[in-house]
Structure I
Amino acid sequence: MLDITVSLVRQLVAGQFPQWASLPVAPVQWGGWDNRTFHLGSELLVRLPSAEGYAPQVAKEHRWLPVLAPHLPLPIPAPLGLGAPADGYPWPWSVYGWLEGESALQRPPSDLTAFAMALVKFLAALQSIDASAGPPPGVHSQFRGGPLTIWDTGTRQAISDLDGEIDAQAALDVWDTALSATWHGPPVWFHGDVAAGNLLVQGGRLSAVIDFGCAGVGDPACDLSIAWTLFEGQSRQVFRAALPLDSGTWARGRGWALWKALITLAEYRVSDGVKAAEARRVLAEVLGQRLL
C-alpha cells in the first residue's frame, strides 16, 4: 500500500492548486479504505486513491456527481479540483468541499426508523435519475450493480473456510437464492457502498451521503445491504416497505450483505477482532430469524 502522508498532500496541493497552498492539511480520523482523506483548511478535503484499482473512481466522480446532485434531497460531495499524478504519487486525486456531520458509524442516529425513511427518499431519488448514459458496472464500481456471480467462487470458498464457525448450510441457501434472483429491470443509478461510514449525521438525522466511488448504473440490490448492516426490527421493515423493489432484488441485497460479511470474517477472524466481531454480527442478522 502506498504511503500517503500529510507532507505528500501539501506538496501536491501547493504544486497544482496554489490558491489553497497556505491551508493546513490534517488527516481525517475516519478516512475510509479506498481513499486516504485529509482536511484542507476547514472547508475543503483532499481524497487520494489508496491503490491503483480505485483510481478510475476519480474521473467518474468528477463527471457524474455534479449531474446527480441537483436531483437528490441531501447534499453529496462537490468536486472542486481534479489533481494529476505528481511528486511520486501515481494517480489522479481530488479536492472536494467539506460536508459537515459525523458518520453513522461514529454517531449512530437517534431515531433509526426516521433515518431509514430519509435514506429511502434519497435512494428512491437516486434510482429515478436518468441512467441512460451512466457508467455500467465494472472495475470502477468493484462490480457492484452487476450480477453476484462474479463473487461466487470467493463466497463459496469463504463459506467452506468458515464451516464450523458459521451455519454453512444456511449461508449456502441464502447465497443460492440470491444467485437465482436475476435482475431483469432497466439499469438504474446505484451508490454502491451504502454503509454507515458513508452516511453523515447531524442532530441525529441523515444530513449527507458521501463516497460515490462505487457508483454506477445497473442493479440497485447492492444498495440494500444496509438493511442488515445497520437497520433492524421496525427500521428494517420500514426500509423495505418504502422502497418499490421486488422480492428478487431484496434476495440479491441479502446476498450482497452475506458476501461482504463472509469475506471480511474469513480475512480478519484472526488478525482483527473488531472487524471480525462486526462481520459476525452482520452474519447473525443475515442468517438469523430477524429477516425481511
Structure II
Amino acid sequence: MIEFLIGVDGGGSGTRVRLMRSNGAALGEGDSGPSGLLHGIKNAWSSVEDAAGKAFKASGLDYPARERIAIGLGLAGVHNRQWAANFVAANPGYAAVALETDAYTTVLGAHQGQPGAIIALGTGSVGEILLADGSRKEVGGWGFPAGDEAGGAWIGLRAINHIQQVIDGRAEGGAFAASVINACGGERNAIQVWLANATQTHYAHLARIVLQHADTDEVARAILLEAGRQVALIAQALDAGGKLPIALCGGLGEPLRSYLPSELLRRIVAPRGDSAAGALRLIQQHLQQNQPQS
C-alpha cells in the first residue's frame, strides 16, 4: 500500500524533494546534489534518495520500505529517451515512478495544473506551455553549451569569454573581470585547468558574480540584458498571441526580472507552486490514471 508521495525537482546544480502522505498531508523537504541525467543514472538516483532521506528525517520519520512510496520526478536530461528509460529501469524499488522533464513539472506547479506558460531559469533554461486542450509545447532546453540561453551556465560562459579577452589584452578589465579571474584560479595556467574540468554547474556558479557587478560594470550588465532578450524570444515562441500567463521560475527567475524587456514584464505572473509541487501533482495524476478498475 502506498503511504507516501515524493515530488522531485532535479537539475544540473542540485535536487529538491518534497514529501507528503498519500492523503495529501504535507511533510518535510530535503535537498542534495545534482540529479540531472547528464550526471549519470547512478548519480541521479543517489541524489534523489539522499534528498528523500533528508525529507523523511525532517519529518521525524525513518525511511520506509520503498514499496510504500510513489515518486514523481521532473529531471533535466529526460529529453534523451535512452537516459530516461535507463533511469526508470534502475528504480530501486519504489511502488510507482512517474518521470517527466523538469520543464513540465515546473509548468504543472506554477499554474497548479491549469493552462499557462513558464520560463525556467536555473543552471540551464527552458520554456514550456500547457494549452487549454492539454497539449504542450517546449522552447529551448537544448542543453549547455549548445543552448540554454539565459541560464546560469550560459551567463557564466560569457563571463569566461570576457576574462579570456582581458587576460590576453583584447579587452579592458575591471573589478568584474578580476572577480571572475579569481574564482577560476587567479592566473592563466590555473584558469586553463579550471576550464578543462568545468561542468555546467561550475559555469553556472559564475552567474552570481555577473549579477553582483551588473550595476557597476558595463560588460556584466550587457551579459544580463542579452539574457533578458533571450528570455523574451522564448516567451514569443511559446505564446506569440500573449494569451496565457507566463511565470518566471528557477533560481535566476527573480534576479533576471530587472533585465527583461518592459513589454514582457507585463505578461509575467508569480508562480503558484514550484517544480517539486508539480512533480507531486504528476505522481498523483499517474496513480489516478493507473488505479485498478473495479
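Each value in this text was obtained by applying a stated rule to the coordinates, not by laboratory testing. As the structure is a prediction and not an experimental result, all values here were calculated from the model. Cβ atoms are built from the backbone, for glycine too; each structure is taken alone.
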Which entry (I, II) yields the derived value 18 for relative contact order in percent (Cα under 8 Å, 6 or more apart): I
Out of I, II, which one gives 19.2 for mean count of other Cβ atoms within 10 Å over residues 55-62 as computed from the coordinates? I
When FRET efficiency 1/(1 + (r/R0)^6) of positions 247 and 271 (r between Cβ atoms, R0 = 30 Å, to 0.05) is calculated for each of the structures I, II, which structure yields the highest value? II
The value 73, 45, 35 for Cα extents along the principal axes in Å was derived from one model only; which of I, II is it? II
Quick check for you: by Cα Rg over 2.2 N^0.38 Å, for residues 191-278 alone, which of I, II is greatest? II
